[in-house]
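As structure tokens, here come the structures.
Please treat every number below as a calculation from the coordinates, not as lab data. Bear in mind the structure is a predicted one, so any value in this text is a computation, not a measurement. Cβ atoms are built from the backbone, for glycine too; each structure is taken alone.
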Structure 1
């Protein structure tokens, strides 16, 4: 109980916890995310199935008793026991095709595992950026609270000096201070929820304390043309390619079912009388007599499934390029918006707040103008935080769509 209380206190006051770096977080999620571990288990099932498909059928052992007399006498037949071993032969390439289909299915699950991996990372990134924005908003509110405290002190000084409007300014400052303090409390509660989600994705105890997030250095946005050339790296495209390979293998298997299934058998006849024992063998095969009722329909269905898989692959290739182009455009738009806020809008607004505060303190400015400037700066700062989140989200979306790092053409297999 004491441990849980300490963890709760540290979660609300994370100064004692180390900073949370994005690269470290994503590495933990890629190893411990619950949804990824579940998908990895599904992939192992598909891999195990490769050994099952196309396996040899078990042989059949038979014992037959013959010529057992119902009455005795010199002319009574000699009883005989026949031991028979029959083995079906799954030949004509059927075993290989069945294994090829199962292997393609395993590769499909592997591509889906890569998708789940990057989806889990994207979920972690979203929570990480919300946590970062939460921390920045709390820091901004602390700064705004200090400014409002100075405004309240200036309003009180005006009231003491005999300026009646100073009393109204003082009350307005008190109201704004109460509003900001309530907003800060709400942000602290939201932080606890985001810490819980990130700990779940990291495979950590839900109440484990977490430090403040640290954004990585901004990297330049890659050019769009090389990204479009890598569209076929997308996990969905890879999965569609392996699904087509599976359907092609099943099509070949359906065609091979036109061929008979051979069987071989050997027997040993054990005679219980004076006659000698004997051995023999049998070669048999199935006769695909009703091919028009079964095999023809199976081949037709397999051909249709190959065609469908090819159409799905072509559609996914088109959508992969379109999605990459849209994500790149969103990242570029967020880049430009962030640049405008950081280089022009925010510096001017900070200067406005400073000059309005100086004017109010000297008695030449009014309280409402200063308050409006303070709130306008808060809105612009919030817009900057949102622009940072949009930019990082859109940039990571490019990697998520590809299912691999933007800095490398090698696919990450997990």
Structure 2
């Protein structure tokens, strides 16, 4: 057997290939440049009532207005947070607390991000009841189960726009129409993977009451995110402190981050359609090569209804963490799933929910493409995958040697 570590087959490497854009993207230069003044000479607290504060406040509100315009929302409907996790927590917990007098039943799905899933688990310990909707083998929420789950005491439905692990896009508009048949139920959408990548215009998604997004998923800065709160939606604060963000999110606002997020989102919206076509072509080329050239491999998630840059595979007889580490040694960055769960040795709850066995779920590898990804990157990655998967299988006692 060829020694993997000294093989010349993938001496990639004079370059590194980053294929983990679902975890985070780089900060694009335009956003960084827009942020620079607020990391230096313009440093006032936007809540201060003097010239330094006013200057910062103007920048913050201009960023809010720009984000609202891109998303098809009203300026006052955008709240700034520290990122997707806080936005999801604020939406789910904040809505639950605000409406608990009307009921204590929440509906979500079995494939939500931990920021939603674990918040729901915590609320169960506080007396709320949560229904976790099943999904089909492609990861699409069962709409009949949703209809059956809605009750008179249901106060909130939280369903993600697109799954962070397998890339499946959910029928959000249809879900919204079903939810709004119960007019008092709030509908939250975790759109962290979707905003900047898909059309998430809120003047079109009229049944969405709350929507979470995060800047570092669309080439903005890490540590800043937002929550759309449709006018008339009640929301309790989950932080104790000042009255920033209309009393919904205490803490001094991140002005530089908000400015960078607004710039990144504006550019993402301008480039979205063209970039989606390019990434979809690269993604499909990757999928066809992997499934056609690596035996005992499968694609996880819907074949067509998926994010443009997402491809999640399972390879029989191997372990995903070993695959990630071996690929990384070759200069190729992928993942086994959500970066937020990377420290866990348990199989992905998403892959189990779509019906994979534990041993198959353990052999997953997520590839997420981005602005700098080229066709050559895809071809290099496939060749590396073929080599690494073969070697790991050669070492596996589970793989039938023939």
Structure 3
């Protein structure tokens, strides 16, 4: 089986979303996805990574990952490149699972479980207005989650306050008002529901410490990105100031960036985003690295539907996954418009996919939407890095001499 073409599908309704489909001459199509800077990701796929794979065997997943990463790393790997690699990697695993008629988690070593507990990140779409309801009636919101078997939630009570000062100034009265929903939930429900705090990297160290210490009596599930993950030492100092676990970080890319936070103790919960950090291949490595330091992982979500399917493979296969992020507003609001079948969350658990591959296909009609932009690569092309070998390597006869040695 050979790869015949790679296509990207961008949707005007969600301009940061990029679907990737990898086509093969055997008729199997693999589906991947990433989020943010969609036009830049599209360029990375079609100008750099996609043409490397045309005509090659899709089952050589690790070799393809290494080829793409070496091309990216030559100039200093970054966001768009890793998001492109992530989406392609997911699609290649999807092809492999479909060709063997097995879910991807079975290819990663089989299930250590067949369901994983989820927590709900408060979102807003259609009739589900969780992110607004937490300010209007936080106890009713929490009860609605408990009624569904969901015993954890996450929101960002201090984000909007940070805008005024750039995260450098926080008054006590502002923080008290921001934490009011959290306090109401604790007063009414005790610890029946776990509540995590997401700071989206908006605060400086001194203010982050103030927030963490003020929230200590509320027993948060964790603090996530109160600081930007640019400095693991600052995260380590934040962790030293609080008993609440620090989770880091969705914006870290590859095992190499995660390694620093894991080995230093700056993260007590490891939170890779599968569609940003390097795909299924890389998150498995990050999970193994974390397990070697007795740390759990809690994969990041809040992007598109394919991420949840790919994360489900990691969640079922890797024993140190503690919980999976979930957004019920998006799951029930628009995911079914783009994938079929939709993934299943029931009684507070994400269920293991039963279909081969990642467990779903791009929904019929997505490519034909009026707001869809489709770009296709179908011709192999030597990368600029490969072309440089003609100028930096010895001539072929000398290379053959070395190979005989």
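Please compute distance in nm of label points 7 Å out along Cα→Cβ at positions 200 and 328 for structures 1, 2, 3 and give me the label with the greatest value. Write down the numbers at each step before the final one.
Details: 1: 3.6; 2: 2.7; 3: 2.2.
Across 1, 2, 3, distance in nm of label points 7 Å out along Cα→Cβ at positions 200 and 328 peaks for 1.
In terms of mean count of other Cβ atoms within 10 Å over residues 56-63, which of structures 1, 2, 3 is highest?
Numbers: 1: 10.4; 2: 19.4; 3: 15.5.
Going through 1, 2, 3 one by one, mean count of other Cβ atoms within 10 Å over residues 56-63 peaks for structure 2.
One of 1, 2, 3 was used to compute mean count of other Cβ atoms within 10 Å over residues 224-231, and the answer was 21.1. Which one was it?
Label of the source structure: 3.
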